[in-house]
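These are the structures in question, set out in turn.
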Structure I
Amino acid sequence: MGKYFGTDGFRGEANVNLTVEHAFKVGRFLGWYYGKNHKEDKVKIVIGKDTRRSSYMFEYSLVAGLTASGADVYLLHVTTTPSVSYVVRTEDFDCGIMISASHNPFYDNGIKLINDKGEKMREDVIDEIEKYLDGEIAELPFATKENIGCTIDYTAGRNRYMGYLISLAVYSFKGMRVGIDAANGSAWTLAKSVFDALGAKTYVIHAEPDGTNINENCGSTHIEGLCDLVKREHLDVGFAFDGDADRCLCVDEKGNVVTGDHILYIYGYYMKERGKLSDNTVVTTVMSNFGLYKAFEAAGICYEKTDVGDKYVYECMSNHGYRLGGEQSGHIIFSKYATTGDGIITALKMMEVMLAKKKTLSELKSPVAVFPQVLKNIKVTDKTTAQNDVDVKAAVKKVAEALGNDGRILVRESGTEPVVRVMVEAGSQELCLKYVDEVIEVIKSKGYAV
């Protein structure tokens, strides 16, 4: 990870550590960078944004930078991250930009960069952008006269993406009662339109964005409201998205949460039954629940583990030709249909399995017995030094040996904060707490805690 860009773009509090000047310079660099290879025609870059108040500000700043460097900018307006990825990879765009801080609160925002294949931007390009932001690259030339770029309203691209989503459905949803929590974000009109078109009776909550209520006590990070809706209205299923709709968590007909791990098992087993699971393997991250791996082993399904981050999941899938992977948080990648996590595709695929097997979501998820899990963060003076301390490593090893095959411990550095995360999964909540606290006490005793 660089100074500005992490695993999921340049993210920070709007006009504090992510400013309009940053956005302008990112636009200036991208317009110039892609313009180097365009001698006869204009650079084409597409932009989408979520519903945050600051998204409009960053959109205009990016547009100013891009057009000043000679790029033409196509505006999707409020849309989802996966829709930007889809439009870029299916049309003749040089790159795409999504303005969103995903599941973060409204006062944060982010700039996500997508290459011409619909994938996250290459690291070497990110490195060059960071050098420009830090003044290590000479000032770039401005476009003049007819070479100055312009903006084009491109809601047609968003509509075409919606048509693509509808085309992925194998069955009619007629007779199905579906709850949707749009998180007051990017999916606030899109998701309902897709499910309505497929015949479902939809019940939508948190679809009234005002610029400051995105993710506020709603969506995939606050799923309690959707659980209540499903139980109150006796719905068949519920789907909760995050701010930019690249994640989806589900609620079964009983009002219980269905995590990304459950989704990976349900669709992985469905693919295996039909002989569609490439190399009989599903890609997970190290944060997936121990119960998922137990269920995979019982079903004869192999799995890979990557570092936390959909970027690493996709890299593993791409390198080995795997077709399904994702995170516990609901960031699921179906590589046949998308190059990034897509919350609405995830919802459509869960509907497909339910209708194909004529089973409820609670029945489909039942083989996954989720292990109790406790995760605690401890703020430290130096993440790497604390994690690699001899006594800390000895404490971690002692816990791992005590757990044996009945649980696990994971200690890792945060990619975005000065904290070390200690996570334990075991047979009981009490045991998890006991072992997590043991390791944290050692970190504190060695003087690393802030």
Structure II
Amino acid sequence: MSNDRNTLLMDAATRGVRYLDSLDNRTVAASPEAIERLRSALAGNFPEKAMPDREALEFIDAFGSPATVASAGGRYFGFVTGGALPATLSSNWLAGAWDQNSFGFTSSPAIALFEETALRWAREALGLPDSSAGAIVTGATMANLTGLAAARHRVLANVGWDIECDGLFGAPEITVIIGAQAHASLIKVLALLGLGRERVVSVPADDQGRMLAEALPAITGPAIVCLQAGNVNSGAFDPAHNIVPRAHDAGAWVHVDGAFGLWAHACPDYAQLCNGFADADSWATDAHKWLNVPYDSGLAFVRDEDALHRAMTITGAYLQPSGFRDAIDFTPESSRRARGLDVWTALRTLGREGLAELVGRNCRQAAFLADGLRRAGIDVLNDVVLNQVVVSFGSDERTRSVIAAIQEQGECWCGGTIWRDRAAMRISVSSWATTQADIDRSLAAILEVNASVR
């Protein structure tokens, strides 16, 4: 049995390496033919008979690999997607073999210790307060939920309401203030927490998506102010240094949605963009974006450890405290995979210098792309302050046609968006795998497609 297992696992590793080696020579998007082949192969009812393990792996590779998007390669610029650093992919594979349920120290001492260190190092890299408690979750959506659950606890506890015991029924009203360009995932989280999508106070934004500090309303009673570090289109940062002190003077909690932008702090050339954000009360970011760990992985930090613990802690007769930090008491999930090992591996193999180089290189690559597009007469709609480029090719109809043609051609992949009431193409450069050759090749492909679309 062990020989069969070992052969199967080695075969999977070989196929994975072969897949990664193929990315430079294939289209970034999956072809319609590959998608249809997989759809047809998966048709049918639940089989009566078992398929041998080796045949199942062959099926997955033969039909699944061609139908993937080559987001692990260097020419994928959609959705602020990072690739997986080789070291993090290898540690992820090893963690899969360990198969640890990483809810606490008792269930996995190794992961609990790796996770504790990963959170401490990430906090240092992001320039956040040393006293902040952290949680490793699935992504920025759950990181926002984690931070805002702690916020909800504290602002209601401050007026004598125990939200965890008594719920929202009859609770004092919480004012939630967001920017007009807040990310959709933040709005989703407000709905999940019972704070409402439509009850928010929306503050106008400038032409780069930054919340206008002078438009911040007067704040009274329990309140949460949500800032953005890195607009998902433009990359712009809300003026935290102007807003956070005013919010705190009024007794409000300040939460930061920094899915990718908070990592700017790791690079001295861009760290000034994060000025004022460390004075907030909670922060959410992704690790599977700029830290380039495998999906899925996000980070939440909360200045008030007690608020985080009270919002997330669990009780149960068989869930006895270990005497160490148990992730189950700081995260929404109970059973969870070993994400802490991925984060530790990325931070340990990059170090401060490598992380700064990665962030700075991607930002320079974005600026290079933007300059090349401008020289060709293409309209760059944003100030390229970070790793985001927003582009129009003329009319909304033509812009959408060019985006579709770029995706179909497959030399690179860029997504569509709506920016300042215009259809636009969004370029996000956030992968360790992106080289200057990838940038040159992608720029040439975009210009070629633009010239061919009439």
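So if we calculate relative contact order in percent (Cα under 8 Å, 6 or more apart) for every structure here (I, II), which label has the highest result? Top value of relative contact order in percent (Cα under 8 Å, 6 or more apart), among I, II, belongs to structure II. Which structure, out of I, II, was distance in nm of label points 7 Å out along Cα→Cβ at positions 19 and 371 calculated from, if the result is 3.7? Only structure II yields this read-out.
Going by distance in nm of label points 7 Å out along Cα→Cβ at positions 75 and 171, which of structures I, II comes out largest? Please report the intermediate quantities before stating the final value.
Numbers: I: 4.2; II: 5.0.
By distance in nm of label points 7 Å out along Cα→Cβ at positions 75 and 171, the leading structure of I, II is II.
Given 7.4 as the derived value for distance in nm of label points 7 Å out along Cα→Cβ at positions 3 and 251, which of the supplied structures I, II does it correspond to?
Numbers: I: 4.5; II: 7.4.
Corresponding structure: II.
Sorting I, II by percent of Cα pairs over 36 Å apart from high to low puts II first, with the largest value.
Once percent of Cα pairs over 20 Å apart, for residues 51-258 alone is computed for every structure in I, II, the highest value turns out to be that of II.
Suppose you compute distance in nm of label points 7 Å out along Cα→Cβ at positions 43 and 403 for every structure in I, II: which one lands on 4.7? It must be structure I, since only it matches.
In this comparison of I, II, the computed figure 0.75 for FRET efficiency 1/(1 + (r/R0)^6) of positions 139 and 211 (r between Cβ atoms, R0 = 41 Å, to 0.05) is attributed to I.
Given structures I, II, which gives the highest value for distance in nm of label points 7 Å out along Cα→Cβ at positions 11 and 323?
Values: I: 3.0; II: 4.6.
Going through I, II one by one, distance in nm of label points 7 Å out along Cα→Cβ at positions 11 and 323 peaks for structure II.
Suppose Cα extents along the principal axes in Å, for residues 67-122 alone works out to 33, 25, 23; of I, II, which structure was it derived from? This figure was derived from I.
Every number here is computed from the coordinates shown, using simple stated rules; none is lab data. What you are looking at is a predicted structure, and each value in this text was computed from that prediction instead of being measured. Cβ atoms are built from the backbone, for glycine too; each structure is taken alone.
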